[in-house]
Structure 1
Amino acid sequence: MLKQILFTAALGCVSLSSFAANTIVEMKTSQGNIEIELFNNKAPISAKNFESYAKEKFYNGTIFHRVIPGFMVQGGGMDVKMQEKPTKAAIKNESSNGLSNKRGTLAMARMNHPDSASSQFFINVADNDFLNKSAMNAGYAVFGKVTKGMDIVDKIVKVPTANYGMHQNVPVNPVVIQSVVIKSAPVKN
């Protein structure tokens, strides 16, 4: 009994911030709302980068400009006229964080160079293990997951698409990201 009391008392001394949750964001789109949990501990660079763009309202008015059924929906860089928005410097690829490109996860979109991601991201609509880091692949860094609204993502991936200039798989009617708002953030020590 005494051991249990001492253990309970010791737990009471532990800072609640050491159990802090990840950042939760709400993405409002023209198709509905999506709630996302960012993996602050496992993908700190990518999560902080996404939060920074959200705080600056960068994503407001961007679109999901690449939509491929059975694969993913990509957004966060183009406006409704398919003009790419200017971004901050590229970030380091965190694809070696142990997180996998599973259905419902968010990952950083990038060019061929592994450390070329900036604002664009994609939501996996299937398990895309071939996007994970391997001996032959630099991988795509997973930094979050959809916690509510995967039905909205499934709705987005089914919209009709066409070619638009040099871009393929572009929704015929733009799927607009109206806002990305941080609902809660981890408590810092």
Structure 2
Amino acid sequence: MREERFSVRQLAAVGLLSALVFVFSWVQIPIGDVARIHLGNVFCALSGLLFGPLVGGLASGFGSMLFDFTNPAYIAESWITFLTKFFIGFLAGWIACRGPRRTLRRDAVGAAVGSAAYVVLYLLKSFIVMYLVEGQALGAVQVQLVTKGVTSTINGVLAVVASVALVRAIRPSLERAGVLGLGHAH
């Protein structure tokens, strides 16, 4: 018998979690014209913590990319958003799902590493686009990067705290219902 690489249940999980990432990306506080504090990253990390690296990464990437499709200013870079946000869910899931038991420590470290990787990738992308592609003055780029860095770090801390609290609250029910175990490949 041939082993399925990606099941219908995993596909359904990606779809549902992508929708949650998309919806909660709208729960936001804009910071000027260059940044925002939002809840989308919470669900990026939660996706990986619950369903592992593949489902978590895909849900993070697709949900965030779909959010970019709603704003003409973001559409051109939506593929970059897919790649950078993918790492939140992927790394959170990869670290949290290593080993036979889920632990608070692995959940927190996974969410933190995924969030930190995103912040670094986002700031690198922003620097490349603003300075090298658009040709903005270095001083202006630095000011924008500070704002983006502060808000992205706030989003990251929020993602770690909230996703770990949520996974602790809902994982037992999902395990009892037999929903988990969809993407915990090591």
>> Comparing FRET efficiency 1/(1 + (r/R0)^6) of positions 79 and 135 (r between Cβ atoms, R0 = 41 Å, to 0.05) across 1, 2, which structure shows the greatest value?
In response: 2
> Where is relative contact order in percent (Cα under 8 Å, 6 or more apart) largest, in which of 1, 2?
Replying inline: 1
> Out of 1, 2, which structure matches 3.4 when distance in nm of label points 7 Å out along Cα→Cβ at positions 95 and 151 is calculated?
Replying inline: 1
> 1, 2: which one has helix-only ellipticity at 222 nm (-39500 (n - 2.57) for each DSSP H run of 4 or more, over all residues; to 500), as calculated, at -25000?
Replying inline: 2
>> If you rank structures 1, 2 by mean count of other Cβ atoms within 10 Å over residues 55-62, which sits at the top with the largest value?
In response: 2
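Just so you know, all these numbers are worked out from the coordinates, no wet-lab data involved. Keep in mind that this is a model prediction, so the values were computed, not measured. Cβ atoms are built from the backbone, for glycine too; each structure is taken alone.
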